[in-house]
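Novice: There are structures below to look over.
Read-outs: derived from the displayed coordinates by stated rules, not from any lab. This structure is a prediction, so every number in the text was calculated from the model and none was measured. Cβ atoms are built from the backbone, for glycine too; each structure is taken alone.
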Structure 1
Amino acid sequence: MDPISWIILIAIVAIVLWIVGVYNGLVTLKNRADEAWSDIDVQLKRRYDLIPNLVNTVKGYASHERELFQRVTEARTRAMGAQAPAEKAEAENMLSGTLKSLFAVSENYPDLKANQNFLELQRELTDTEDKIQASRRFYNGNVRDFNIKLEVFPDMIVANMLAYKKREFFEIENAVEKEPVAVKF
């Protein structure tokens, strides 16, 4: 083989290795983002499981608050059915608002505030909210890394050839983030 053939062969091998490296990097980042979304989903399911117990505990003391219980149940159902991160975030914001209303109502019932079951549910829900926030930060960090990989040149050429699309961040409104769901007693 002449020197030009060697140069062309080396260039082709280098390009193929670069494409393989970019592809593997994209797959790794995509899988990390998927795993991070799964972490959020686990925490949200834990939250959904706690809510009926909380509602039933409050119902025992504040049975006349039917409209509030219905709003909490509807918000929970909507949040459980949401799929895309933006849709999920909107539903979670609504659910957080109804939970704040539920805890505000509990302020009017001293016996409820002293109920061990209620206090334990409130503690678990607060803990879950903290885990959701940590999972959300982890997910958004992975999505950021994935989206950067899709946008940087020359990696974007391979990403476009493979039809990779940017991911949505899981964003929660600042008002919900700054105010914890649990009311201090």
Structure 2
Amino acid sequence: MQVIIKKTRLSLIQGDITRQETDAIVNAANSSLMGGGGVDGAIHRAGGPAILEECKKIVKKRGRLPTGKAVMTTGGNLSAAHVIHTVGPIWRGGTSGEADLLASAYQESLALAVAAGLATVSFPSISTGAYGYPVDAAAEVALRTVIRFLEKDTTLEEVVFVLFDHRTCEIYIEELERLLPSGEQG
């Protein structure tokens, strides 16, 4: 599914984010930036040791990455030139500021991409794996945050949500259809 928000194409696809040919892919990282399971481990494995080396330098200089913040490294062996690492919140029932922290992870990632002059960026569904964020609630926060960002900043050409499984992709499509007035979908 694709829609246009101001000048930017917003796409939802099912696939493997490590194979995306956008300027940057976003990594749903943990605060240590040392790789792990899920999308984080897949990106580190596919991208090779250059990503981990840059992550180590960042952590040595700045410390652990706080939830809701983002940093950028090389893409290493990936098709994407860059990886934007962001830490989403661990789901604690929805009453511990998770929605604001998740929105911040998307906003910070987009702002970093714009500041670096990138044109295209791909996101996974942040926090919905090991961190346990319910996919429907996460999809609403993710899409609303990205749409609001793109309504104000028109420098990005494309934002892609690369969703790993069919169920997650369907939930994101349903949420996007709910958020956008009819006639804006393409």
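Novice: Which structure, out of 1, 2, was helix-only ellipticity at 222 nm (-39500 (n - 2.57) for each DSSP H run of 4 or more, over all residues; to 500) calculated from, if the result is -28000?
Specialist: Corresponding structure: 1.
Novice: Comparing mean count of other Cβ atoms within 10 Å over residues 63-70 across structures 1, 2, which is largest?
Specialist: On the way: 1: 12.9; 2: 16.8.
Going through 1, 2 one by one, mean count of other Cβ atoms within 10 Å over residues 63-70 is largest in 2.
Novice: Between structures 1, 2, where is mean projected area of the Cα convex hull in nm² highest?
Specialist: Once mean projected area of the Cα convex hull in nm² is worked out for each structure, 1 has the highest.
Novice: Tell me which of 1, 2 gives 3.5 when you compute distance in nm of label points 7 Å out along Cα→Cβ at positions 23 and 167. The partial results should precede the final answer.
Specialist: Values: 1: 2.1; 2: 3.5.
Answer by label: 2.
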